[in-house]
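Just below sit the structures, each encoded as C-alpha cells.
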Structure I
Amino acid sequence: MFKNKYGYFTKDFREFVITNPKTPRPWFNYMWNDEYAGLISHTGGGFSFLISPRDNRLTRMRYNCLPWDRPGRYVIIKDKDTKEFWSLSWAPTIDRSYDKYECHHGQGYTKIITEINGIRGEITYFVPRDVNAEIWRVKLTNLKRKVRNLEIYSFTELLMGNALNDLINQPNDKHFTEIYFDKKNSALVATRRYWVLNRRVSVAQPNLDWKYRLIFTTTLPVSGFDSSLDAFIGRWRSEANPEAIEKSKMNNTEITAGDPVAALQSKIKLKPNEEIDFAIIMGVAPKSEDPFEHLNIRQLKKLNVIDEKFNQLKNYWDEYLAAIKVNTPEQKFNLMLNVWNPYQAAVTFDMARNAGYYHGGLLFGTGMRDQFQDILGMVITHPERVRKRILQALRFQFKDGSTLHNFFKLTDWGEKTNHSDTPLWIPFGIVEYLNETGDFSILDEVVPYYDEGEATAYQHMVNAIDYCISQTTSRGLPKIMNGDWNDTLDKVGPEGKGETIWGAFFLAYVIKKTFELLEHRNDKNTIERWKKVYENIGKVVNEIAWDGEWYIRAFKDNGEPIGTKKAEQGKIFINSQSWAIISGLAPKDRADLCIQSVKKHLLRENGIQIVAPAYRKVEEDVGLISRCVPGKKENGAIFNHASSWFVLAAILNGDVELAYDVYMRMNPLNSARRIDRYEVEPYVYAEYVTSPEHETEGQASHSWLTGTAVWMLRIGLDHILGFKTSLKGITIDPHIPSHWKEFTAERKFRGKTIRLHVVNPDGRTSGYRKIMVNHEVVEDNFIDVSKYPNHIIDVWMMM
C-alpha cells in the first residue's frame, strides 16, 4: 500500500517494508525500553545507549561517516567452501549481488530479510521491554540441494561511556577499555576503568569508574572471538572486509586498552532445505552484580524465551496503538493517525531531541520546551509515565520561576539560556495532563527547585507564568531575550529591550489556558492579576503590532519591527499569525486577513513556509536566522512544527477546508511524493522541508525527533476528529472536510473508550444537528464521562 520506488506500507499499516536498500539516506527505526535504547537503520546501522546517548553510549557512531549509518550491528555469513561472505543486512557488504532484500520497520523492531548465494537470512533486531539488552534473532535457510558449511560472524563496535569524549579524545580514552572472554558463558565481557562524566567539555579528570559491564554472546557454540577492533578488522580495511573473516581465523584477543569490538565466530552445517535459528544478545548490567545473573542470560539464551519477549513487545505496541482507532474516507490520514503518528510521538517522548542521527546526542540533551510538548502523545496511553516526567522536569526550574533550557540525564547538568518562552511550557504541559486525566493530586506534589527550596507543582506552574510576566517591557510585552521558540532570533534583544510578539500571544494563550484550573483551585487573586495581563497584551499588540495585513514578529532593542511589509527580507512570519488566532487576541477581521496573507505569501506544496522572503543578507541585530541558508531550517523552510500551528489556527478561525488541505500537504506520504528529492523516511514527520527559496526545494531533514509529531497527532485527534479534552470532561466537536460524508473514531479517555460515529450527509465542515450518547438523544456535545458507568461510551453525531 502507498508504494514508492523504495518500499511500501503493509495493509495493516504496521510495517514499512523497504525493498531497495539504496535509499537516498539511511532510513531509521528505534528499539528501546525505559533505559536501553538503540537506533537501527534499514541496513543494520545504528548505535545503542543506556539512559543517556552522550554520557552512556554503548556502541559507536562514526560522526560524518559515509555511509553515515556506520558502524552497526552486523551478522556476516561465510561459505567455508567458496570463501564468499556477505552480510545479512546488506551493509556493510553492499557490493554483493543479493537476490532478495527486504527491511521491515515495525513498532520497536526491525526485520531484515535477504537471499544470496543460496542462503536465506532473516534477522530481527529488538529490545525487550523488561531487560536492558538488545537481541538479534536470526533464521538461516539453505535453499540449495547441497550441504553448506558456514561460518557465522557477529560483531559490533563498542564505545562504553562518554560519546563526546570518544569523539574528541579517543586516542587517550581508549586506554581504559577492558574486555575478556568468559568461557563458562561463551560471552565477551566488556567494561572500562574510567568514565568521563563531566558536566561539559572539560579537561577535568573526574576519576570515576564506569559502573557497568556489557556482555556480548550468542546461542550458538563459539569457535572464536575478538575484542580488539584493530585485530579483527586488520590494517587498511573496514567492516566491509575484516581480515579475520577473510582468513577465517579469529585472534581471540582480550584487551586492556585499545579500540573495542565485540566479535564472535561460530560454525554450522546446513543440509539442503534445513533451517537453523539462533540469536545474538548484547546486554548491560551494573558492575556490582554478576552480569549473567542480573540479565538472566541462561534463560534469555533460550529461543522460546526470546520469542516470548518479542511477543510481549508486540503486545505492548498493540495495546498502545489500540488507544486511538480511526476510519475516515482518507486512507493516508488513517495510516498516520492509527499507527505512525502515535508511534513517532512515543519515540519523541523518550528520545526528546537527543538521540538521533540528525541530533547526534552530544550537544543538547533534553529540552524543557520539548519535555512539556512531547507528553501530548503519551498522556493518552500512559498518564502515569507523564505524571512522573512532569515532576522530574520541574526539578530543573529555579525558585524565581525561570528554568534551564536543556539538561542531561545522569549528570542533571544543563544550560540556562534565557529563552523567553521556555518556562511557559510548564503550565502548558501541566494543564494538558490535567485535561487528559483529571488527576489534580499532581498539583500538591512537592518538588525541589534547581537552585534552592521546594514548592508544590501548582506553585511551580504559577511561578513560571509570574516569571515571564516579570520579564516584560514597560509596554507589558515579553522581552525576547536570547530568543523564543525560534532559537535563531537570538540577537533581537541582547540589551533587554527587544520584544517578541509571538511570545506575547503565547504568554496570553498560556494564561488563558490556566483559567479553568485557577477557578478549580479558587485562586481568585491569581485570576484577577493574570486577566489584567491578558487584556493588556491584547490591547497593546493590536495597537502597535498590526502591520495592515498581518502581525509583525518582534521589535528590536532599538524599536524597529521585524516581520513587516516595509522590510526587504523577513516580511511575514507564520507564528505571529497563527498564535494571534490561537490566543484569541486577533479580532475576526484581522484573523481573516492573517489567514489570507499566509495563503498569499507562505503556502507551499509541502506546508507553510516559516518566513518569507528568506533572509539573504546578514542582519546582525536579528541573529542567526539571517546566516542560515535561505530556504532551510528557520530561514524560510517549510517548518512543520510551525505549519501544524497554522492548521490549528485555521480550524479555530473556521477555515476548515484550508486547515485540512495544509494538514494533508504535511502528511509524509504526500510530502514525500518526490522521494529522491525528499530523501528521508516517508513514514514519519521531518522537522522541515526545504522551500522554493533554495535549489534543493522539497528536500527534507531532521526526521523523527520533532514537536511536529505530537501536534499533528493532537490536531488530528482533538480538532479534526473532534475529541477535545478539558478538566471537566470531553467535548465532541469535529472539523472535517466537506467531502467526508461519514467517519468513525475511538479513543481512550479516563478509563473509558469513546466510540464516535459521525455522519455528514450535507457536506458540512463543523457544527452538529443531532447527537446521541449511548443511543439516547442529548442536547449538548460535552460529555462528563464520570456519569457513564459502562466502559464503552457510544456517540453518534449528525453534522
Structure II
Amino acid sequence: MPIISSYNVFEEIVLLLLIAAVAGVLALRLRQPPIVGFIIAGILVGPSVLNLIRSVDQVHILAEMGLALLLFVVGLKLDVGIIRSMGPVSLNIGLAQVVFTAIGGYILSYSLGMNKMTSLYVALALTFSSTVIIVKVLSDRRETDSLHGRIAIGLLIVQDILVVLVMVFLSAFSGGKQHEPVYRALLIAVKGAGLIAGTWSFSVLVLPRLLSTVARSSEMLALFGIVWALALAAAGELLGFSKEIGAFVAGVSLASTPYREAMSLKLSNVRDFLLLFFFVELGSRLDLGAVGSKLWMSIPLVLYVLAGKPVIMMAITGVMGYRKRTSVLAGLTVGQVSEFSLILVAMGTKFGHLGNDTVGLVTLVALVTIGLSTYMIEYSHRIYYRLSPYIGILERGKPCREDACEVVSDGSEPADTLILGLGSYGTGIAEQLESWGRRVLGVDFDPQAIRRWSERGMRAVFGDATDMELPRALDLSHIKWVISSIRGREVNSSLVKGLRQAGYKGLIAVAGYDRADETSLIAEGADLVFNPFADAAVQAADLVVATEEQIARRAMDKQIESMSDHYIICGYGRMGQQIVKDLTRHNVPCVVVEWNPEQLPKLREQNIPHVEGKASEDPVLVKAGIKRAKGLIAVAPSDEENVFIVLTARVLNPNLFIVARSILKENEDKLRYAGADIVMSPYILGGRRMAAAVIRPEVMDFLDLVVDGDRTEVEIAKITVDPKSGCVGKTLREVNLWETSGVTLLAIRRQGEELRLNPNPDLSILGGDELIVMGTSSQIAAARDKLSSASC
C-alpha cells in the first residue's frame, strides 16, 4: 500500500527530491558517485519497495527534458572540425561494436535457453550503451573533449541512429505490410537530411541576428537555449528520431557561435536538476517480481555487459590503430545498457514477442550495469594504470593514428615549460604563460589537440603521460616547469614518479581533486597541486609563477645560510653589478642586498644570491649572513645610506672588512668614523685614471691589461705568509718565487711599515708578511701553497 494516499503532484515531487537529496549526500559521504545514490532513491520509491510514484507522466516529462538538455550541452561543446575528422572513425567503430556485440549477445542469450526471438531482442538490448550515463560522467570529469571522450560520444551518436533503424526494422514483426519497414527507413533518412538541412539554414540565416539580440540579457540567453533545445528535441521525435538526437543537433548548430560557453554555463545547473528525475525514474522501473524464474540469467548477462562489451570495444579501437590507453578509456565507457534498450524490449512486449519476465530481466541488467559502470568510468584511469602492464595485445606494434603527429617546431629557443594535456584548461595555462614570455611545449596523446596547437602557432609533441618512458624520451635539460593539466590521480602520480626517477630536478605542477590528492602528490615529488575545477587557467598560471618564485627563494635562502667567508654587496647598481661580476670571475662568494624593484628582476634572472630589503636594517644583514661574512662593500645610491650601512655592519660584526663608496669628498671621513676600512670615491679614482692615461699612457695600458681579467689571464693578488711556514726566516732570493712558481713579486707589506715596492732579494720573510704578486691563477695558487708549506 502506498504511503501517500492522496494524489498531489507537488507534494510527491517534493518528497522525491528530498529522498534523492538524502541518497545523494549519503553517496558523497561514502565517496561514491551521486548518480548511484539517485538510482537507489528511485528503487526505494519504486514498486519494489515503497511504491510512492503516482505522477509517472510528470516525472517522465522532467526526465526527458533533462536528457534533451544534456545532449544539447554536449552538442554545444563540439566543433564542426572535430565532427568532420571524427565522423568516419565514429561510424566505423560504432558499426563494428554493434555487430560484434550483438552477435556475442545473441549467442549468450540463446545458450541460456531463450528462444530465437527473445535472444534477438536481448542481444540488441545489451548492444546499445547509455547516452545519459556516459555523457554525464564524462562531463563531470571534464573529459568530453578528450580523445577517448570524443570516440565514446561519436559511438553513442551512431548507436542512437542505429537503434532508431532497429526499431523500424523490428516493427515489421508487428504484422504490418512487408514493404512498410523499407518505406519507413527511407522516409526517416529523408527526414533526417531535412532536419539537418533545415537546422543548418536556420543557424546561418536567422540565428546570428537573433542571438545578438537575445545575448543582451543573460536570462534571455539561457531561456533561448532551453527553448531551442526542446524545440529541436520535439522536432526530432516528430520526424521519427529520438528527442536526444534532435537536442544534440540543436547544440551543434550553436557550437560555432561566441555564445556557446556562456549558454553552456547557464544551462548546466538546470540540466543537472532535471537529470535527477531521469535517474530516479530509472531506479523506479525495477520490479523484481516481474523477473520471476529468469533472475539467475541476469548474472551472465551483467558480466557480459560489464566485461564483454568493453573488451570488444578495446579490441576494435586497438585494431584501428589507437594506443592501449585510448582503447581502455573508451572501452570502459560502454559497460552498461542503454535507456533505449528498455524502450526496445517494451516494443517487443507490445508486439507480443516478449513476456514481462524478459522486460524485467533487461531492466534489472540495465540498472545493475548502469550503477556499476559509473564506477568503471569514474575510476577508468586507475583501472588502466593497474592493467597497463598486461594489455599490450590491445595495441599495435606502432599505433598509427596517434603517432601520426610529429613535433611542431619553429626552430626557436628550447622550451622552458612543458605542459601535458592540451585541452581547454591546459591551453589556457599555456597562453597565459606564453604572454609572460615563457617558452611552452605541449604534450598530448590526442592528435586533434596537437593539430589545434599547431594551427595556433604553438609547439607540441605527441606523448602519453602514462608511459613510464616518456620522461626519458623528452629532452628536459632546459625545462624549468613540467605542468600536468590531466585530471587523473593515478596518471599524475605515475608522471611525478617517472620524472623524479629519470633525474628531473626542475619543478612539477599537477592537477588534483582534493586535499588528499595534494598531500600524496606533494609527498611523491610534486611542487604544486592545483584544482582544475576551483582554479581558473589564468589563476593556475599565477600559481605556477608564484610557486616558482617561492621555491627559488627557499633554495636561495638555504644557499646563503650555507655560505661563510663571503662578501656582502650592498647595492646592485652599475658599480655593484661590476663588483659582482669580478668577484664571480675570481670565484669569490658574494651575496647582494638590494631593495630597488628595478634591480631585483636582474638578480632573479641571473640567479645571483641576494636578499631583498634595506641593507641598513639588522634583520636584512643577518639574513645575508653578516656574522659569517668576510667583508662588506657598501655601494648604495647615496652617502647617507652607506654611512648607516657601515654603522649597522660594524656593530653586527666588529671583525668585518668594510669597503665603502663615497660620492662626495667631504663624506669620506664620515664613512671612516662609521667603521669603513677603505673608502673610495669613484669620481676621484676615475679622474686620476683619466689623467694618468694622458700623462703615462703606456703605464695605464699595462695596468688595464692586468686589472681587466677579461682581456688576459694575468692578475695581481695578495698572499699572506703563514707564521708556521718553512719559508719564514729565509730571504726572497732563497725562496725564489719566480723559479718555483712563476709569479713576479711586486711589493711587500709588513705590519707597522709602509708598502715596500720592488723589495730587495736579501730581505728575510717574516710571518704575517703580505706579498703582492703578479701571475696567472695557477701560478698564484702554486706560490700560495709554497708560502704556507712547512717545508717551503
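Details
- Entry that produces -18500 once helix-only ellipticity at 222 nm (-39500 (n - 2.57) for each DSSP H run of 4 or more, over all residues; to 500) is calculated, selected from I, II: II
- Among I, II, structure where semi-axes √(5λ) of the Cα gyration tensor in Å, for residues 335-422 alone as derived comes to 24, 16, 11: I
- Here the criterion is distance in nm of label points 7 Å out along Cα→Cβ at positions 295 and 543, and among I, II the highest value is seen for I.
- Sorting I, II by Rg/Rh (Cα atoms, Kirkwood Rh) from high to low puts II first, with the largest value.
- Origin of the value 3.1, where distance in nm of label points 7 Å out along Cα→Cβ at positions 71 and 415 was derived from one of I, II: I
- Among I, II, which structure scores highest (criterion: distance in nm of label points 7 Å out along Cα→Cβ at positions 55 and 687): II
A short reminder: the numbers here are calculations on the coordinates, not readings from a lab. Remember, predicted model here, so these are calculated numbers, not experimental data. Cβ atoms are built from the backbone, for glycine too; each structure is taken alone.
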